[in-house]
1. When Kirkwood radius over Cα pairs in Å is calculated, the result is 16.0; to which of the structures 1, 2 does this value belong?
2. Could you tell me which structure in 1, 2 was used to calculate helix-only ellipticity at 222 nm (-39500 (n - 2.57) for each DSSP H run of 4 or more, over all residues; to 500) as -12500?
3. When FRET efficiency 1/(1 + (r/R0)^6) of positions 54 and 134 (r between Cβ atoms, R0 = 30 Å, to 0.05) is compared over structures 1, 2, which one is greatest?
Structure 1
Amino acid sequence: MNTVLVILAVVLVVVGLVGSVVPGLAGPPFSWAGLLLVHLSDAAQFSTPFLVATAAVAVVITILDYIVPSWSTKRHGGSKAGVTGCNIGLIISIVGLPIGPTGLLGVIVWPFVGALVGEMLGGKQSREALRAAWGAFLGFLTGTGLKLAFGLVAAFFVVRELFV
């Protein structure tokens with residue numbers, strides 16, 4: 001049973017890292033589940049405060065990943081129409097990931113395009129609309145960076161406990 005837990009832990013951490021860049025696949029919770037499985041095995045014993053803190057961070061990062069692009073759009077001058085367009089673009093990127101001409105690139109493109117179109121339909125000039133769309137892109141990068149950082153930290157602890 002111990003070997004099964006360790007193998008599943010490694011698989012979950014890898015899925016968590018992949019989920020850091022693929023929308024619709026919540027990377028941090030998978031990475032945290034990998035930490036938990038290592039803890040449940042004989043390979044490592046993490047403290048309860050460590051597991052609770054990392055679980056809280058995983059939840060917060062997962063929530064922020066959906067909030068930050070809209071917030072960043074607004075911060076870069078986006079109106080309600082731009083934020084709505086960004087959110088629609090996020091939904092399109094999640095739902096349309098496996099299909100469509102953009103594939104994985106859609107994760108980056110659709111929130112940007114959504115914010116741009118939303119701003120243009122809201123009556124903003126192209127320069128203002130592009131600034132808001134740039135905010136959507138920066139928000140995407142921020143969310144991805146947070147997820148990836150958490151996934152790498154979780155992977156570090158799993159590797160350290162299993163191989164060091």
Structure 2
Amino acid sequence: MDTHYPLDKLANIVRRERSRGRSIVLANGCFDLIHVGHIRYLEEAGAQGDVLVVALNSDASVRRLKGKGRPILQEEERAEILAAFSCVDFVTIFPEDTVDRVLLTLKPDVHAKGSDYTTDTVPEKDTVQGYGGRIAITGGPKVQNTSELIQKIGAAFEHE
């Protein structure tokens with residue numbers, strides 16, 4: 001089973017799905033340690049259309065965005081975990097700090113972002129609006145983030 005697809009191959013798959021009348025949703029992120037906030041985000045994102053594509057930040061991208069010691073899990077493992085979710089149809093890994101190139105290649109009908117954003121603060125807002133896509137904020141109230149989870153785990157081990 002393929003856990004993730006190169007962007008050019010995924011573009012062909014998305015074209016095929018579109019020709020079948022299916023709408024495409026793109027969600028993206030680091031997904032370093034999966035927590036309930038990720039699940040809520042992805043499930044609600046998937047409900048925005050017929051096919052959910054998850055664009056996963058590469059290891060190098062996560063290091064630039066999150067700093068030393070990250071990611072905890074390597075990109076291949078993170079991709080395999082995401083691909084196992086029933087709400088996720090396809091996963092691709094991207095090396096950039098923003099998902100603009102993926103958006104411009106796939107042109108999903110909906111770009112889903114988590115509730116730590118508003119439609120006005122989504123970094124790729126202009127890109128999505130430029131090709132006629134829609135932004136959806138999904139996942140409900142932000143309940144957790146990976147950095148806080150890592151700190152909590154570290155603190156638990158310090159007290160033993």
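Read the figures in this text as sums done on the coordinates, not as results from a lab. The shown structure was predicted, so the numbers you read here are calculated from the model rather than taken from an experiment. Cβ atoms are built from the backbone, for glycine too; each structure is taken alone.
1. Of the structures listed, the value fits 2.
2. Only one of 1, 2 returns -12500 for helix-only ellipticity at 222 nm (-39500 (n - 2.57) for each DSSP H run of 4 or more, over all residues; to 500), namely 2.
3. By FRET efficiency 1/(1 + (r/R0)^6) of positions 54 and 134 (r between Cβ atoms, R0 = 30 Å, to 0.05), the leading structure of 1, 2 is 2.
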